[in-house]
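Taken together, the values in this text are just the output of simple stated rules run on the coordinates, not laboratory data. Here the structure is a predicted model, which is why all the values come from computation and not from measurement. Cβ atoms are built from the backbone, for glycine too; each structure is taken alone.
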Structure I
Amino acid sequence: MVATLRAAIDTARKGTNDQALEFAEVALRGGDVVFFLTNGLPTLNGIIGAYAYNVGYTNAILIPDNRALPPPVNPAGPSIYSPPWNSFEFTSNGVFDATYPRWSDPKTAQTKRPVPSDPAGFTPVPYLIGDTPATAIARAKFSAAHAEHADEFVRIREGVQDRKGNPVARGELSVLAQAAFNTGTATWTAPGLLDIRMWDKRSYDLIVALSIFFLQAMESAGQACMAAAASGNPPRLATPSWTPPSRCRSA
């Protein structure tokens, strides 16, 4: 990740528009199919690998039987209802498609059902604020570019041709996403590895918040790269910086 960020900054400062757009496509995967088949770690497959791994593990720590257990078996643990198991929504092989219900706002529960529903009524979760400002802007760019440049979106997702029509073997993004999702899920559910079932509520809330905000950072980068590359518009790579809520910063 450090190497990718350094290369991104260098390309943005010194590269041409074409170099920036090509870097955006390469950064999505981090290598070609040979790299994917031989490196043994799907999380190294660029932005899609980091994004989908975090989709897998964040989902794993939100749903039974891996989330922190509630009282009385875990006296200081969180409620089984808060945070909701659907604190974010996704498809396992999705290409930067996760969405984030605004469970900090009680009004959200009027139009979307938290899973599971608390018989005592919905309890807001302060750190589940929906899209961050950067994610909201990147999502809008992503959607607009997808609608306006559908053929280029298909080309980038398939990874069979580069921007100039030359054959490449970069791998299908949804296939890379599924592999990384499986890795994230397995890492956080395998017995004896990462067990958070006896964590207290504060610790559990912090890891969920940290995970979701990091996931949004990876998703924003992926959406911006795809939007820029598909539209041939380098400014679409830019998203504003953002400051996470104080509760997340305390992590």
Structure II
Amino acid sequence: MSNGPTRLGANDTFRRFKPEPTHEVRKPVVTDQSYIERARKARQMLRSMTTDQLLQVIEFYSELNFFEAFALAKRENKLVVPNAVHDKVLTEITDDEPLRQLYHVWKWTGTLVIYEKPNKKFGKNVSLSWEYEKVKYSVLFSIPKQFKGKRNCALAMEHPDFEVIDLGNNRFEIKLVEGANIHLIANFPKQTSQRYKPHPETKIPQGEPVKNSKDARYLWRLDSAFIGPVARNVIDDRRRYIGALYRPSIDFGVAFVSLASVPSSQ
């Protein structure tokens, strides 16, 4: 069961709130804009904020799997914070103590990554099946026409540009929403546990391995196909570690931003 949310203000100590729908931190702003429009606006707003401002508006929850997290976001009018924003917090804040409190467990991000096993071309779709705690799961994504036939690449998209469709019996499908922005990571690394330069917008590792530097990101990936959100943490000073291999059924932490934080007339 989820704990939190937790938010750290610039001059505040940690505060906890019960995660019940009737006790939201902020009430939704009444607006004619759709949920997707407001979530995209919130996503853009986050990119322009300072780290102090980000820590004032981000709510950190614990113990949610990927499917629960995205269902909660839609139900409670929240944005799942994308990887690039986590990356900013993790790499620009110099004080370890607040980061170790907020990221002491892995956090799912709002950035979804889809890739095939090395050297295999994208076909009609990518599927992932697994068993977790004696429960079988599967997730499917249909590859858009313009990406079919490409190999050694990854597709990355940020919430709310995709939906998680529950097909029943722990089967799920990822669907693009209208106007979705799909980032092609053209040279997605074939090797795991190496350092790479990050993609400018998503901060997903790309290209050839590089020597350790403050600009490099350390990638963990599977040797097989994968569909799931990127995960981040600071365990053992892993500020720049990108986890793109964890099964979406695992209960990690999740960071949200209430859409009520976004001015309705911006």
Item checked: Top of I, II by distance in nm of label points 7 Å out along Cα→Cβ at positions 117 and 141, largest first -> I
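As an exercise: helix-only ellipticity at 222 nm (-39500 (n - 2.57) for each DSSP H run of 4 or more, over all residues; to 500), calculated from one structure in I, II, equals -16000. Which structure is it?
On the way: I: -16000; II: -5000.
Clearly, the read-out refers to I.
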Next item on the list: For structures I, II, calculate mean count of other Cβ atoms within 10 Å over residues 53-60 and state which one comes out highest.
Entry: I
